[in-house]
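Student: Structures given as structure tokens follow.
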Structure 1
Amino acid sequence: YGFDFLYADRLTPELIVDAVGNWPDTPGLGWPSWAFENHDAPRAVSRWTTPDQREAFARMKILLLVALRGNIFLYQGEELGLTQVDIAFDDLLDPEAIANWPLTLSRDGARTPMPWIGAAPDLGFGSTEPWLPFGEDHRAIAVDAQEADATSLLHWTRALIAARKAHPALRLGSLRIVHSDDAVIAFERESESETLLCVFNLGDEARDWPTGITTDGDNLFATDGADTTTLPPLSGLVLRR
């Protein structure tokens with residue numbers, strides 16, 4: 001189980017290169033498991049980006065997770081893009097959060113109830129008082145709202161999970177880094193039956209397609225605006241060679 005991403009302050013190409021480099025493809029050397037969020041770490045969309053970029057970042061982040069070699073874990077609500085809830089000191093229950101308040105983002109802020117129904121007083125979670133308070137900002141991105149929107153992050157996540165199951169290169173293929181700079185990372189996932197090129201711009205500015213990487217292939221998945229000419233900020237795409 002790789003902890004590389006859970007406590008990192010920023011998501012960078014260097015972080016990804018170092019993380020996957022700890023798990024070579026050589027048989028017998030282990031099979032990694034990856035998570036960007038869990039119950040012991042602040043929400044990644046609050047930890048790694050700004051409020052105005054969260055939608056784009058959340059889509060890119062899920063695509064990146066699905067593209068990595070190894071087992072992947074989604075934390076509850078990550079498929080909705082849930083943010084870290086700012087919990088008042090008097091409502092904190094986590095001993096670590098209480099001891100370190102207000103110096104760190106608390107673990108309690110990532111453990112709030114799942115928002116099922118945005119308009120319901122209890123967000124559809126239950127009629128009794130929950131262990132932790134609801135995140136009021138989560139009403140707009142509750143499950144019912146995203147179920148009704150075919151373009152939502154929830155539907156995007158489901159499509160990517162289905163694609164991972166359908167493509168041997170994503171499930172079991174090797175991973176080879178082919179480009180890495182201060183913002184853009186590209187790697188190939190390869191199995192006996194297919195090769196996929198995965199390219200991500202993790203930066204805050206648009207970038208040109210990396211020099212030296214061919215653009216041959218069919219576009220399998222891409223975030224908004226990403227193509228083989230320009231990579232918008234916080235974007236990604238997967239090409240099937």
Structure 2
Amino acid sequence: MFKIGEFSKIAQVAVSQLRYYDEIGLLKPAQIDEWTGYRYYSARQLPRLNRILALKELGLSLDQVGRMLNDEVSAEEIRGMFALKKAQAEQAVRDELARLRSIEARLQQIETGSTGSRYDIVVKSVPAQPYLSLRKICPSFDAARTTLFEMSHTLPAAVGKKNLGYFTSLLRSEGYDNADVDLEMGFVIQGSYNNAPVTLPSGQVMTISALPAVETMVTAVFTGTFDMSHPCRAVLADWMESNGYEFDGDGR
């Protein structure tokens with residue numbers, strides 16, 4: 001048996017917290033000395049305490065924790081809850097990293113100005129090209145990135161690496177929106193592909209169409225993620241405005 005202070009050190013839980021758990025009946029001491037009133041805990045109580053702490057980490061109230069423990073929730077069920085919580089936390093981290101990259105790009109745009117450019121603008125004509133793609137309403141650009149990763153892992157084997165050209169996407173919405181993005185994305189096909197549809201592991205189906213020829217396309221080379229592309233797009237917009245160009249169709 002361990003005194004409450006000793007048990008507190010072993011479990012790394014505050015004494016006041018253990019006393020409160022005792023008060024509400026969540027974790028009673030294994031024994032209380034009838035003469036001194038000292039609380040004593042057993043090492044056998046550590047699994048229950050760990051379950052309490054785990055369920056609290058999942059955002060449950062202590063009342064909910066008590067009900068779940070009384071229903072004898074298994075370690076496997078708790079593990080599943082934590083796996084879900086982990087996935088949610090990882091998504092939150094990805095969202096925050098994307099937001100950070102966007103902020104950094106905006107700061108760079110402010111510091112350099114739209115005309116202080118390290119990007120070379122090239123105007124060229126682009127022929128019609130076979131395009132293996134799918135169109136979907138994405139809840140966010142981050143969700144679109146997940147589909148891109150799926151394509152990148154599936155298409156080399158399905159199409160043949162030598163037949164797979166570069167990735168390109170078309171924003172089909174009239175304007176930019178962070179949510180419910182109408183996006184067509186896929187790869188330009190080069191070489192001799194039989195034009196068969198490709199089904200991704202998620203069940204989404206990619207089909208062949210044609211990217212139309214463009215007589216005059218204003219282009220720049222940018223290396224980085226979409227979230228970091230603000231300065232490059234600002235340079236393109238400034239160049240177009242200065243040289244009398246306008247948008248005609250979807251950007252790529």
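Student: Between 1, 2, which one scores greatest on distance in nm of label points 7 Å out along Cα→Cβ at positions 67 and 211?
Tutor: Top value of distance in nm of label points 7 Å out along Cα→Cβ at positions 67 and 211, among 1, 2, belongs to structure 2.
Student: Upon calculation of helix-only ellipticity at 222 nm (-39500 (n - 2.57) for each DSSP H run of 4 or more, over all residues; to 500) from the atomic coordinates, which of the structures 1, 2 produces -14000?
Tutor: Derived from 2, not from the others.
Student: Looking at distance in nm of label points 7 Å out along Cα→Cβ at positions 11 and 123, point out which structure of 1, 2 has the largest value.
Tutor: Looking at the calculated values, the largest one is 2.
Student: To which of 1, 2 does the computed value 0.05 (FRET efficiency 1/(1 + (r/R0)^6) of positions 91 and 187 (r between Cβ atoms, R0 = 25 Å, to 0.05)) belong?
Tutor: Traced to structure 1.
Student: Right, another one. Work out which structure the value 5.1 belongs to, where distance in nm of label points 7 Å out along Cα→Cβ at positions 35 and 59 was derived from one of 1, 2.
Tutor: This figure was derived from 2.
Student: 1, 2: which one has Kirkwood radius over Cα pairs in Å, as calculated, at 23.6?
Tutor: Considering all the candidates, the number was obtained from 2.
Student: Can you spot which of 1, 2 the value 13.4 was calculated from, given it is mean count of other Cβ atoms within 10 Å over residues 43-50?
Tutor: The read-out comes from structure 2.
Student: Using distance in nm of label points 7 Å out along Cα→Cβ at positions 75 and 131 for the comparison, can you identify which of 1, 2 gives the largest number?
Tutor: 2
Bear in mind that the values in this text are calculations on the coordinates, not laboratory data. Being a predicted model, the structure only gives us computed values, none of them experimental. Cβ atoms are built from the backbone, for glycine too; each structure is taken alone.
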